[in-house]
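Down below are the structures I want you to see.
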Structure 1
Amino acid sequence: MLRYRLVTAALVLTPALFGQVTARLSGHVVDADTRHPLGGATVEVLRSDSTIASASTDSSGAYRFETLAPGIVALRVRLEGHLSSTVPEVWVRTGRTELVDVELRSATRTLREVEVQENRPRHMGTIGEQVITVEQSLRYPATFFDPVRTVDTHAGIARTNDQANHFSVRGNGPGSNAWLLEGAEIVTPNHLTNAGTASDMPVISGGGVTILSAQMLGTSRLLMGSPEVAYGDALGGIMDMRLRRGANDRAVHTVQAGLIGIDLATEGPFKKGGGASYLVNYRYSTVGLLGLMGVNLGDEAISFQDLSFHVSLPFRRGSVSLFGLGGLSSNRFEAVEDSTKWEYDKDSQNINYSARMGAAGGTLKLLLGGKAVWSTTAVLSEQDQQRDADGILADNSIHSSSNRLDERKMTIVSHVRGTMGKRLGYQIGGSAMERDLFKSDGFKERTSGWLVRPYAQGSFGLGAHVRAVLGLAASCWSINGSAVAEPRLSLTWDVGRRDAIMLSAGQRSQLPATQNYWMRHGTTFDNTRIGLVRSQDASLAMEHAFTEGLLMRCELFVQHLLDVPVIDTAAAGSYSGPQGYSMADTWDDLVLSGLKGYGTATNSGAEVSLRQRFDRGMYYHVNGTVLQARTTDAFGRMYDSRWNTGFIANAIFGREFSKRKEKLTRTWGVNARANVSGGQRYMPAPDEGKGPWEGRYATYKRVDLRVYLKREHAHRTGMWALDLQNAFNFRNEAFRYFDQRQRAFVMRYQLGIIPNLSYRIEF
C-alpha cells in the first residue's frame, strides 16, 4: 500500500515540478459474462514490460489515470477469482482522455492456480478472431484511415483489388463476408461499391472506402471459421464494427485532412461530471472538394460524403446507446471527346454511378440481478445504387444500359448472458433479419424474407486448464422454408505458462449470393427455391509466447461447403457463358440460368504468424498462408476456385522515436508493409481450350511505406504523415475481359504508386 501511495504521489508531483505534457486514461472493468462492474480490480499501466502506474477500480468498476506520459502503453487488469487480461497498444495522448473498458472472465480454478495463471502471456486472440483497432489504421501504411484495410495484414486474408476494401478470407470470395454494426447485420457500409470490380457494376460486398470514419470506431473484430453461435449468415469473414464512446470529461475536437477526405469530429459530455456523451463525425472527399472548386481532375470525377453519430446514455442499472450513419457517393466518367482516340470500350461511354447508404439503431443493456445482463440491438439499414451508361460501340451502334441495386436490412438481436454457479457461463437469445432486395437490369426483380436465428451457448471449465464453449443455433429462411442447424464447439487448453492449444469446429450457413437469387428472364428460371448454403469448419491452433509481447501461432483449417448453388444441368444449354458456374466463385458476375443447390467446395490450408506487440518503440507482424480452394460444377467436376491463390505472405514493421521536452513531446515513426500472394484466377475464353478458372493472374506484389511526426502539446496533439502506397510501383494485374472495340481480351492493371500526405489535430 505504501508503494502505491509513493507511485501516485510521484505521478502527481512530477508534471507540476517540471511542466511536462501529460495524458489521461480511464474506463471500467466488468465481468465478461454478466457485464456487472468489478470493484477492487488492480489496473496497471505498462511500458516496456514495466509498471509505470497502478490504480484500483471503485465500486462502479471505474478507474482513472490523470498524469501519464503520452505514447503507446499496455493495460493489465487483475482481480482475485478472475483471469487477468492485458490490452496491448493503447495510445494515450494529450488533449483527451482515452477510454478503455476491460472484460475479465471468471476463473474456475483454485486461488493458487489463478495466481499462477495471471502471469501467463495473453493470447493473440480467440481462434479465428482478428482484432482491429483505430490506432492501427493511424499507424499502418496504405489504409486511407480505413480500419477495414488493415485486415489483409493478417494471415489467410487477401485483398481482391487495390481500389477497394473487398477482401477474400481463406479461399472465400468477398460475397461470403458479412458486415455487422454493434453486433447486428447491416448492408455494406461502404462508398463506391463498384470500385475494383471487373464489371464496374454495383455489388454489396465492399467498396472504395468504409462510410464509418476511423474517428468513430472502437476496437472491432474480424471473425473466421466457427465463431460463437451468436454470429451467422457468413461463409467467409464477419466484420463486427464497434463504435467508441465519446469523451465524457471534456469536449474534444478532431480535424483530419488527406487524400481520401477531410474529417471533422466533435465529442464530449452532455453535462459536466455526467456519464452521458456524444460523438459526431462528418467527412467530405478531397477530390470532391477539388471538383467543387473547379479543379479539373480528368475524365473521372469521384465524390463522397458521410455523417455519423453515437450517443451513450448510461444509467445505474444499464445503458442506452443511439447511433446512425449516412453516406452519399458518386462516380462520373466522361467519354473521350476525340473519337479517333477511342481505344477501349469505356473510352466511348458516359457513365454515371451514384449511391446512398444509411443506418440507424440503438442498443439497450439492463443488468439483471447480480449474475446476468440483457442486451437488445435493433438496426435499420439501406443502400440504393444506380449505374447508367451511354456509349457508342465498335459497330457504331448506340448502347444504353441502366442497372439498379437496392438492399434493405432490418435486424434485431437480443440475448441474455450470465453465469450459473462458479463454472458455467451462458448466453441465450436470437436474431431476426428482414432482407429486402430489388434489382433492375432490364428485368425488375424483388425478393423479401426473414432470416431467423435462435441460439444458446454455454462456456465452462474442464479441470484447471481447459475451457470449453458449446453452442447451438438454427437458421431459418422464410422465402422457402430452408433451415440449417448450426452446432459449434471450441476448446482452449493452457499448456503451462507459455503454450496453448485451441480447437474449434462447427457448422454455419449463409443466404445465397444476392445478385443471382431472383427469377430470371420472366418465368424461365426460378432461383428462389435455393436454400441456405452450409459450411462445415474445423480449425486447430497452437500458440507459444516467447515473451509477454512476442507470440507465435500455427493454425490448420479446413472448410467444406455444401448445398452450393450451381447451374441446373437441365437448363445448362440455355446458359450464355462457360459451363462451370458455381456460386462459390461468384462476385460481381451475373448468371442467366436456373440454379440448383447441389454443388460443393473445399477450402483448406495452414497459417503461421509471428507477432511482436508494440514494445520499446517497435512492433512487427509476419505471417504466411498456404491454401487450396476447390469447387465442383453442375456436372460434378472438381476444379480450382476463383479464389485459389495458393499462398499469401504479409509482413509489417514499425519503429518510433520519442523526444520529450518541458511543454512538447515529439514522436517520429516509420512503418513498412509488404504483401505477396499468388494470383487470383479468371475464366478463360471458350476457344482457349481450358477448363473453368484455369486462367491465372501473375503473382501480386506490393510494398507500402509510412512516416509520421506526432507533436503533443499540453492540450492538443498534431500528426503529420506521408504514405507511399505501392512504393516500388509494381504493375499488378487487376482483371482480364473481352473488349468489343479491340475484338480481343485485354488486361487492366491495379493502382501504381500513390503518395498521400495527411494531417490530423486533436484539441
Structure 2
Amino acid sequence: MTSKSLYFKLLWEDLKRRSWAIALAVIAFFFALPINLALTMENAQADNFYRYNDYVSLDAMHWSSEAAKAARILELKTGIVLSGGEFGNGFLAFLMIVTAVVMGVSSFAYLHNRRKVDFYHSLPIRREMMYLVQYTGGVLIIAGIYLLNLIFYVGVSCAYGVPVGNVLGGLLAGWLLNLLYFLLLYGVTVAAVMLTGQLLVGLLAVGVLFFFLPVLVLVLESYCEIFFETMPVQWQWEEGWLMDTLKWISPFTAYLFALSWGMKELGNHIPALIVTFFAVLALGIFGMALYRLRPLESAGRAMAFRQTRTPIRFIMVWGYGIMGALFFWMIQSRPYWAVFGAVMGALISHCVIEVIYHFDFKKLFAHWPQMILAAALSIALFFSFRFDWWGYDSYLPAEEKVESASVSMDLDQNWLSGRKIETAPDGSQSVSWEDPDEYRMENMYITDLQPVLTLAQEGIRQEKAAREERFDQWKQSGSSPADERQNLVWSSFQVSYRLNNGRTVSRRYNFGMDENMMEAYSQLYEQPAYKEGLYSILGQSAENLAWASYEERGAVYGGMTDRKRLSQLLAAYQADLMDLTVETRQKENPVGRLMFADQEQKKFLDEHSVQAGRNAYSSDTYTPYDVCQGWPVYPSFDRTLSFLRDQDIAAGYGLNSEDVDSISVDFYWNEEKTLEELQAVNSRFETIDRMVFDDPEEIALLLSAFSEDEMYNYNGLCDVRGDFTLYVRTKKGDGVSGSLQMNRITPEIEELFVGTGLFEE
C-alpha cells in the first residue's frame, strides 16, 4: 500500500472516529452563517433597513428615481452579507476559537489513554504519518464545513437579491483569513496536548498558552501605569514594546488584534500576515517534533516531558507572585501588603501546580527552593517599580546625544485637531478628526534643546515629589495627593527625544509652571521650529486654499474665495502667529477665529453645510468648524485684523454695548437666602442663582472684561472666572456665552456683584 492511499484510508478512519465533532461543527456553522444571515436580513427588511442606513428611513429620503433607491437597498444588503461573512466578524471569530480547541484536543486525545497509545503505536505506521493524518483531519473538517456553509450563505444572499459577484471575493478572503488564524490557534492547542499526558491538564495548558502570558503582559503594563509617572499615554497603548509583545505573545491576542483590522486595512498588515503564516508552519513542525519525541509511558502523567516541568512551574509561580503583589497593592497601597500578596501568590500557585504535576498532596513543597526564589524575584520586581530602580522617571538624555526633539503641551494644543475628508468605498464622504501629535511628530524638529531640557528637568523634579507624596498619602489614608500650588498654571508636557542612535524616547510630565518654568516655556514658544511643528497653518500654502471665513462673537463673516485675498489673509495671519509670544497670551484672549478650507473641504462644505447655528445634529450636515480647524485671532494681531477690516469685516472690536439688550449671569451655587433677601442687597438678582444687567453703562463695563467661551478655550495662559457664566443677548435676539477675564476685572466690576460673595476674600 502506497503512502498516499494509506494516508486517505487513515484519514477516513479518523473522520469516522470524530463524527460527533463533525456533527457539532456542521450545526454550529449552519446557524452561524446561513441561518444567521437569513434572520438578519429578515429583521433588516422588517424595519426598512433603518439601522443599516445610518438610522435614516429610506422612505423619508428624496430619491432622484426608483433605480437610485433600489441601488441603495442593494448596497445595504451587500453590506449586511459581507459584515456577516468577512474577516472581522466577532461571532464567527468566536466559533473559530472554540472549534480550534475542540479539534486540537480531539485530534490527539488518544495520547492521554495508555491503552489507545499502545494500540495506535503498535500499528506498522510511522509516527510522521500518524501525526499528519490526525493534524490535517482536524483542519479539513473545519475548512470543509466552513466552506460548505459559506456556499449555503451565498445561496441565502442570492435569495435576498444580492448577486454572487458582489460578495464572493470578500467571503472567500474572509474564509482564508479566518482559517489562517484557526490554524494558529489549532497549532498551539496541538502543542499543549503534546506537552501533557491528561485531557484535563491539556485543556489547562491550552488556557495557559492562550491567556497566561497576555495577562502577565497586562499586569506589567499596570505596574508601569501605576508606578511610572512620566509614561506617555501613546506608549501604554500604541507605541510601547509591551503592547507589541501582547499582539504576538499568544494566538488568542494575535487573532483579536487582527480582527480589528477588518477587510479594509489588510493591505497595511501584509507583513503581520506573512509572519502568521510562517508561525503556523513552525507550529505544525514543532508539533510533529514533539509527537516523535513523546514517550509512550507519558500517557496519564500531567506533563509528557520531565524537562518542561521546572521552567513552566517557575514562570507561572513568578507570574502569580507579581499578580498577587499588584492585587494587594491596589487594595492597600502599602509595601508590606504587596510583599504579602507576592508570597501568597507564589505559595498558592506553587502548591496547585505541584498537585497537578504529581497528584499527591505530599508533594506540595517538593520544590520549595524554587518557590522561595520565584517569590523573592516577584518581590524584587515590585520594589523595582515602586522605587524606580529602572530610572525611568528620572531619565534625561545628555544634550549631545539628542539629534532633535518634539514637544507637546496642553497649553498649546488641546484645541488642535486637523480635519480630513475621507471617502468610503461606496463614494460617501465624512470628516475625521486627526490627532495633533501625529502632525507634531512628523513636523517638529527642535535642535535648540536648552529650554526643552530645562522643562523636562523641572518636570522630573515635580513628578518625583508628586510620586512620593502620592504614595505617602496612600499609606496614610488611601487618598490622592493634594495640590499645594493652585495659583500656578498647570500643563502636561510630553517630549520625544530623537537620539543619535536612531531611537525615539518619550516622556510625559504634569507640572505647575513657576517663573523659571515660564521663562523656559517662553524661550521654547518663540522658537520657529516649535511653532512650525505645532501649528499646521504655518505650513499651509496659499495655492491650496479655496475659502476662508472669520467668526467673532457668534457671527460668521465672509466666505472669502478670491485667491489673491486668500493669499494676503494667510500671509498676514502666519506673520501674526509667528510673532505671538507667551507674554501676549498671558494678557490677552482671542477675540475671534479664522477658518481656512482647501478645495476638497470647500466642496464638502458646499454639499453638506448648514446655516442655522454652530451645532449640526444631522449626520449629513456640517458647520464650517466641523470641517475646518479654527485658528485664534488675538487683539494684537494687527496685520490680520487690519486686513479683515479692509474687507469691511468688523473684526476685533468686540460687542458694542449699544447692540446688547442684556447680560445675564448664572452662578454655580445656591445660597440659603431668599430672593427677597438677595434683592435687598442687590437689585440685579432675577432668581437666587441669576443676575440680569440691562443698564448700558453696566453692560459696557462687563463687556470690557468679557471673553467668549469659544475663544478663551484657545488659550490656557489668560485665565477667566470659571465659577459663573455670562450670557450676552443682543437686540437682534441672538447671544453668546462667556466669562470674565481675570486680569480685566476692575473694582467697578466687582462692585456690580455685591451680595454674591464672588469677590469677597
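Quick rundown of the values:
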{"quantity": "For Rg/Rh (Cα atoms, Kirkwood Rh) computed as 1.05, the structure of 1, 2 it came from", "calculated": "2"}
{"quantity": "Source structure (of 1, 2) for helix-only ellipticity at 222 nm (-39500 (n - 2.57) for each DSSP H run of 4 or more, over all residues; to 500), computed value -17000", "calculated": "2"}
{"quantity": "Origin of the value 46, 21, 15, where semi-axes √(5λ) of the Cα gyration tensor in Å, for residues 533-732 alone was derived from one of 1, 2", "calculated": "1"}
{"quantity": "Structure responsible for 1.3, with distance in nm of label points 7 Å out along Cα→Cβ at positions 173 and 269 calculated and labels 1, 2 on offer", "calculated": "2"}
{"quantity": "Test item: distance in nm of label points 7 Å out along Cα→Cβ at positions 565 and 597 calculated as 1.0, pick one of 1, 2", "calculated": "1"}
{"quantity": "Structure responsible for 0.05, with FRET efficiency 1/(1 + (r/R0)^6) of positions 85 and 549 (r between Cβ atoms, R0 = 30 Å, to 0.05) calculated and labels 1, 2 on offer", "calculated": "2"}
{"quantity": "With mean count of other Cβ atoms within 10 Å over residues 205-212 derived as 27.1, matching label from 1, 2", "calculated": "1"}
{"quantity": "Computed 74, 16, 8 for Cα extents along the principal axes in Å, for residues 629-676 alone - originating structure among 1, 2", "calculated": "1"}
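Laboratory data are not the source of any read-out in this text; all were calculated from the coordinates shown. Please read these numbers as outputs of a predicted model, since none were measured by experiment. Cβ atoms are built from the backbone, for glycine too; each structure is taken alone.
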